[in-house]
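Q: Take a look at the structures listed below.
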Structure I
Amino acid sequence: MLKGKWSSLAALCGAQVLALSLWFSATAIVPSLRQGAAIDAFSASLFTSAVQAGFVVGTLLSALLGLADRFDPRRLFTISALVAGAANALILVVPPTSALTPLLRFVTGAAMAGIYPVGMKLAATWARGDLGLLVGMLVGALTLGSAAPHLFNALGGVDWRATIAATSIAALGAALLINLAQLGPNRARPRTFRFDAALDAWRLPALRLANFGYLGHMWELYAMWAWIAVFLQASFDRTMLTDDAAFWARVGAFLTVGSGAIGSLIAGFAADRWGRTRITMVALATSGSCCVLVGHLFGGNPALLLALCVIWGISVVADSAQFSAAITELSPPEQIGTMLTIQTCAGFLLTMLTIHMVPFLVDRIGWSNAFVFLAAGPVFGIYAMAKLRARPEAEKLAGGRR
C-alpha cells in the first residue's frame with residue numbers, strides 16, 4: 001500500500017482511468033459495427049444508453065443502501081471493476097446484434113456505481129483547501145478513461161474486438177491498482193443505515209440547486225461524447241477518402257473527449273481560488289456556445305471543425321468536478337458518499353433521453369442542427385448556479401469563494 005496523499009491519489013486516478021475506459025468501450029466501436037454488422041441507429045444508441053441505465057439502477061441501489069458510506073471504498077471499487085470488466089469481456093463471445101449485448105452493457109454500467117462516485121468520495125478524504133482540484137483530477141481520469149477506447153479503436157483498425165479486449169484488461173488492472181491507495185484523514189465514520197437519507201439531496205435547497213446545475217451539465221455532456229465520433233466521421237466523409245475519414249474521426253473523438261482532462265484540472269485549480277459557481281457558469285456558457293456553433297462547420301474544413309470540438313471537449317466537462325465538489329461541501333460529512341451517488345444517478349438518468357434524441361434529430365434536421373438542442377442544458381445550469389451563488393449556504397463553497 002502506498003503512503004501519503006499524492007501517491008494514493010496517483011493510484012486512485014490511475015485506477016479510474018483504467019476502469020472507466022469500459023464506459024465507452026462499445027460506443028467507440030459503433031462506426032465499425034455500423035459498417036460491418038449493419039446495426040441501426042437505435043441499436044447504436046443502446047451501446048451507450050444501456051450503460052447509463054445500468055449506472056442509474058446501480059447508483060440508486062447504492063444510495064438507498066448507503067453502500068458508499070458503509071464500506072471501505074477500495075473494496076467496493078475492486079469488486080465493481082472486476083464485475084464490469086467481466087461483463088465487457090463477454091461481449092466478445094456474443095454477436096454484436098444480439099439482445100445480450102445491451103444487457104452486458106447494462107451490467108457494466110451498474111458496476112460503475114461502485115467506481116465513479118466512490119472514487120470521488122475517496123479523493124475527498126484527502127482534501128485540504130484543494131477539493132476542486134482533487135475532484136477535478138478524478139473527473140480528468142474519467143475523461144481520459146472515456147476517451148481511451150477511441151484511441152484503441154483508431155490504433156486497432158477495424159477490428160473492434162481489440163478495443164473490447166484492451167478495456168477489459170484495463171479494468172482488471174484497475175481492480176489491482178486501487179488497493180495501493182490509502183484513505184485520507186477526512187474520512188467520516190460509517191453511518192447507520194437510514195432509508196430516506198437519499199431524499200436529502202432534494203429536500204435541502206442548496207443541494208437541490210447544485211444538483212439542478214449538474215443536470216444542466218449532464219443534459220449536454222454524454223450526448224456529445226456518445227455521438228462525436230459518428231458526427232466527425234459523417235463530416236470528414238465529405239472532404240476525405242473513406243479510410244482517412246474513419247481514422248481521423250476516431251483520433252478526433254479521442255482528442256475531443258480526452259481534452260476534457262485539461263479542462264477538469266484547470267477548472268479545479270481555478271474554482272478553489274476564484275469560486276465554485278463562477279467557474280461552472282463560465283464553463284457552461286462556453287460549452288453551450290459550442291453546441292450552437294459546431295453544426296455550422298459540419299462538412300467544412302476538418303481542422304477548423306476539430307479545433308472547435310477540442311474547445312467544446314475542454315469546456316463540456318470542466319464544470320463536472322465542481323458540481324461534485326459543491327455537493328461534498330454542502331452535505332453532512334457522514335452522507336457525502338450517498339449524496340454524490342444520488343447526484344450521479346439523477347444526471348445519468350437524464351442522459352438516457354439526450355443520447356437517444358441525437359439520432360432522432362439527425363434524421364429530421366441533419367447534423368448541422370442536431371446539437372443545438374443540447375444548449376438548453378447549459379442555460380438551465382447557469383440559472384441554477386446563479387441561484388445557488390445568492391444563497392447563504394454558498395459560503396461553504398471553496399472556503400467562502402462562491
Structure II
Amino acid sequence: MKSIGTKSLLAFVAMAIFAGASANYFKYQRPMQVSGAAQHYVVVDDGIWGHARADLGDLRIFNGPTELPYATTTERGSLHTESQNVRVLQPGKVGGKTQFVLDMAGMAEYDHIYVQLATTNFVGHARAEGNDDLHGARWTDLGGTIFYDLSNDSLGHNSTLRLPLTTYKYLRVTIDGSVAPADIQAASAAVREEEKAVWRDAGQLEGQTQQGKDTVLTFKFAPGVPVERLSFSIDPAQPNFRRTVEIQGETTRLLGSQTQTHTQTAELSRIHMVRYGQKIDSEQSAIDLYGTLPNTFKVVIHNGDDLPLKITSVHLQQYERRVYFDLNAQSSAGPVMLYYGDDKLGSPEYDYAKLFQRDIHAIAAQLGPVASNAAYTPRPDDRPWSEQHPGLLWGAIIAAVVVLGAIAIRSLRTTAAQPPN
C-alpha cells in the first residue's frame with residue numbers, strides 16, 4: 001500500500017509540473033496598466049499573435065502570485081431578431097396607390113416589417129403610418145423606404161420597412177408604382193437588436209500595380225495573425241461599378257472559397273441610379289476572407305474594359321479579440337501580468353469563462369511592450385524515455401536482433417554437427 005501511495009503522489013506531482021500554469025514556464029510577459037477593482041479587458045495585438053498559440057490557449061494572467069481567470073471574446077457583433085407573422089387587412093387602391101393595413105396586436109414592439117410581394121422588376125416608395133385605432137382619423141407618419149426588385153438587372157430586391165421602435169396596434173402601408181393589391185402576399189414583423197462588429201487592422205498593403213486590365217494589390221501580414229476582411233475606400237466620385245475580385249497565393253483561388261474545388265466569386269460594387277422614377281443607393285466595399293491565407297498574397301480586381309477603380313485606401317482586417325478579467329477588492333496589490341508562450345500548457349477551463357457576462361463599463365487595460373520572461377525555465381521533458389533517447393532504443397533493438405541471430409545460427413550449426421541416430 002505504501003508503494004501505491006508513493007506512485008500516486010509522484011503521478012500527481014508530475015501532472016502539476018507538466019500541465020499546470022507556472023509563470024516560470026512562459027517565454028513572454030507583458031505588464032498591464034489597470035484601474036482598480038473593476039472588469040477589465042485587453043485587446044489581442046500582433047505582439048500576442050506572433051508568440052502565443054493560434055488558439056490563444058496558453059494565455060495566463062497573474063495578479064502577483066495569483067492566477068486570474070479570464071474569458072476571451074471575438075467582437076463579431078451580433079444580431080438578435082424575434083420575428084412573427086402579422087395579418088394583412090384591407091388591401092386595395094387609394095388615390096391610385098396600393099394600400100393595406102397590418103394587424104400588429106400580437107407584437108409588443110417592433111422595428112422591421114417584411115412584406116412578401118408577388119411582383120418583380122419594379123421600384124416603388126413604401127410609406128408606413130401607425131395608429132392604435134383601425135378606424136382612427138389621425139395616423140402617425142413613421143417614415144418610408146424604397147421597395148424594389150431589379151431581377152432583370154441582377155441587382156437584387158428589397159421589401160423591408162425599417163421603422164423607429166414602434167408599439168402601434170395597426171400599421172397602414174402605402175406603396176406607389178406598379179405594385180398591385182393582389183401582389184401583397186404576406187407580412188411579418190420583427191424586433192432587431194444589433195451590436196456592431198469591432199475591426200482592427202491586421203496587415204498592410206505592400207504594393208498596388210496595374211497589370212493589363214487588372215488592378216493587383218499585394219498584402220502582407222505577420223505569421224499566426226488571422227485575417228478576415230478586406231475593407232476598401234473608393235473615391236466617391238467614382239461612377240457606378242461592379243467588379244469581380246479574386247485572391248492569389250501559391251495557387252489561384254477566388255475570394256470567398258471554402259475549398260479549392262468549391263469556389264464563389266466576390267465583388268466590389270456601387271449602385272446609385274434612378275429606375276422607374278425612384279432612386280436606388282447600394283454599395284459593397286468590404287469582402288469577407290475565408291480559410292487560411294499565405295502571409296503574402298495578391299488581390300486581383302478585374303476591371304474588364306472599364307477604367308480602374310479609384311482606390312483611396314484599403315485595409316486588411318480581423319475581428320478584434322478581447323481577453324476579459326475581473327479585479328476586485330480582494331485582489332492582490334501586486335502587478336498584473338500577461339504571460340504566454342508555453343506550448344505544453346493545456347487550454348484553461350474557468351468557471352469565469354463558462355458563466356461570463358460582459359460589463360458594458362469594462363475598462364480597457366493597456367498592455368506594455370513584449371518582453372522575454374527573465375524567470376523563464378523550460379519545462380522538464382515529459383516524453384517517454386524511448387522518445388527522449390531514440391538512438392539508444394534503436395541501438396538496443398539492433399543489438400538484441402544481432403545476439404538472437406547469433407544464438408539461432410549457433411544452434412543451427414550445433415544441430416547440423418550432431419551425428420544422426
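Readers should treat all values here as calculations from the given coordinates under stated rules, not as data from a laboratory. Since the structure is predicted, the reported quantities are computational estimates derived from the model, not experimental observations. Cβ atoms are built from the backbone, for glycine too; each structure is taken alone.
Q: Suppose you compute distance in nm of label points 7 Å out along Cα→Cβ at positions 139 and 371 for every structure in I, II: which one lands on 1.9?
A: Values: I: 1.9; II: 6.9.
Computed on structure I.
Q: Which structure, out of I, II, was Cα extents along the principal axes in Å derived from, given a value of 122, 62, 57? It would help to have the intermediate numbers written out before the result.
A: On the way: I: 57, 43, 35; II: 122, 62, 57.
Answer for the origin of the read-out: II.
Q: A further question on this structure: From I, II, which structure was helix-only ellipticity at 222 nm (-39500 (n - 2.57) for each DSSP H run of 4 or more, over all residues; to 500) = -4000 calculated on? Spell out each step's value before the answer.
A: Working: I: -24500; II: -4000.
Derived from the structure labelled II.
Q: Starting from the value 1.9: which structure in I, II was distance in nm of label points 7 Å out along Cα→Cβ at positions 83 and 331 calculated from? Please list the in-between numbers first.
A: Working: I: 1.9; II: 4.3.
It must be structure I, since only it matches.
Q: Taking mean count of other Cβ atoms within 10 Å over residues 115-122 for each of I, II, which is largest? Let's see the in-between values first.
A: On the way: I: 28.6; II: 16.1.
Largest calculated value belongs to I.
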